[in-house]
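Next up, some structures in structure tokens.
A short reminder: the numbers here are calculations on the coordinates, not readings from a lab. All figures in this text were calculated on a predicted structure; none of them were measured in a lab. Cβ atoms are built from the backbone, for glycine too; each structure is taken alone.
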Structure P
Amino acid sequence: MANIVPITFEKFSDRRWHRFTKMDFAAGDTISPLTAEEVPSAILSMPIGFIEQQGAYRLVALQGLKSNNNLFVDDNGRWRGGYMPHYYFCYPFILIENESNTLVLCIDEDNALVTTEDDGEEFFGLDKKPAKLVSDVVTFLSGYTAQTKLTQKICSLLDQNKLIKPWPIQVQTSEGEILLEQFFCVDEERLNKLSATALKELRNGDALIVAYAQLFSMLNVNLLVRQTNDNSNADAKQTGLLSEIEFGDPDSGGLISFDNL
């Protein structure tokens, strides 16, 4: 079980961390959270849909057809290629919003990538401030958190217009018939009957493009079926490792606190 703790100078000044070089940690992720800004790229590689969580719909990427199985990670822990969701970029870091609505950078203290050896990346510099790469992680995760909140608003807007319906996924694979009943999709028939006013509201709220993209992406279920039937391609292209990522600032939002560092 993960031991998620805030990153403070007192606790982590004498520790180091390593960038991940394998994706084993994602091998069991049948789904991954997705933000609206990722949709145009994600639909080229995988189906996207919605799940219901805590009374609200969440946008997700479907990465496998069986529980605890991510078809985009091979047996050697390599990402097979195609789109890799932003959710994985900053592993093992995570931003958590505390009771004061402040975002705090945390990490799994027991993760194997956290070490006391001298050959890893520093958490803090000599000035007791976060090291450059850690600051870059904060910037990226801050923007990702802001995009997640915008995506939740888009899902709410689709729900308010009654545009989300159950999406039972039933496919035949070489391993037999598979039925997934926990997913939801856009109701295309109802979407086509919306008034001009409602369509404008969806367009202005960036929900219309997500709705159509979700519908188009459903065809990618066939890609997962093919990957399931032929899951031995050891020459799949490795891509998307953290060492290759340059962190940007995807519309940073929220407050980052280092008051306790």
Structure Q
Amino acid sequence: MSTNNDTVNRLQDLLANATRAVVFTGAGISTESGIPDFRSPGGIWTKYQPIDFRDFVASEEMRRESWRRRFAVGSTMSQAEPNRGHRAVASLVSQGKVSSVVTQNVDGLHQASGVPSDQVIELHGNSTYAACLECGKRFELEQIRIVFEADETLPVCDRCDGIVKTATISFGQSMPEDEMRRAEEETLACDLFLAIGSSLVVYPAAGFPSIAKQNGAKLVILNREPTGLDDIADLVLHEEIGQTLGDAVGNN
């Protein structure tokens, strides 16, 4: 079933009139690929108490528990594929309509859908690989998994002996300065800001839609549930994300 034609037309008009749009995505765009929303009822954080970054660094047992959890949910993440919403965003980027995709997601599905990595700004990092906390060397998860599942040996950097962690931003860990700066620059430069699949409650990232609106950009919010910023948006769509974006952009 298609999305309401009037809804699609209004979104199409805003896209047509934009010259430099920014897409901001949250978990809602990836739930349609089968990835659970960590914060929703039944999500990961209702089953597990989040591990604070300081505890991860200080305790070997906390690091082991963190890796146990990562590999317990790893099959769901690794098998997920971009959905119609991701493909629609990628189409807007390829057309030159969207300058960048700012995302709270850590699943790498925007890159997998065809958005160039340098146009994806990951505010919460990326869970598809690991990195040394000291020197930043990248490590692939499959090799870590093989060794860890044998006897729970913790990964250690072979360059500097530093602690290796999934390349995500954990609770208690500072937000990435470069990514936050780039996201703010893109937000201030855009004339259309599309907030997609985010409840807009996790700050400071959720502040970007307000910044865009205050700077004169049009604001579109596409989320299945209401958000606290609906009243300032130019267009609010409480619709399925993939279907709505796909219909608006004209892709499958």
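One of P, Q was used to calculate mean projected area of the Cα convex hull in nm², giving 13.5; which? Label of the source structure: Q.
Identify the structure, out of P, Q, from whose coordinates log10 I(q)/I(0) by the Debye sum over Cα atoms at q = 0.17 Å⁻¹, for residues 62-117 alone was calculated to give -0.62. Only structure Q yields this read-out.
Of structures P, Q, which gives -11500 when helix-only ellipticity at 222 nm (-39500 (n - 2.57) for each DSSP H run of 4 or more, over all residues; to 500) is computed from the coordinates? Working through the options, I get structure Q. Once FRET efficiency 1/(1 + (r/R0)^6) of positions 206 and 230 (r between Cβ atoms, R0 = 41 Å, to 0.05) is computed for every structure in P, Q, the highest value turns out to be that of Q. Can you spot which of P, Q the value 27 was calculated from, given it is relative contact order in percent (Cα under 8 Å, 6 or more apart)? Here the read-out was taken from Q.
When distance in nm of label points 7 Å out along Cα→Cβ at positions 14 and 166 is calculated for each of structures P, Q, structure P gives the greatest result. Look at FRET efficiency 1/(1 + (r/R0)^6) of positions 94 and 174 (r between Cβ atoms, R0 = 35 Å, to 0.05) for each of P, Q: the largest one is in Q.
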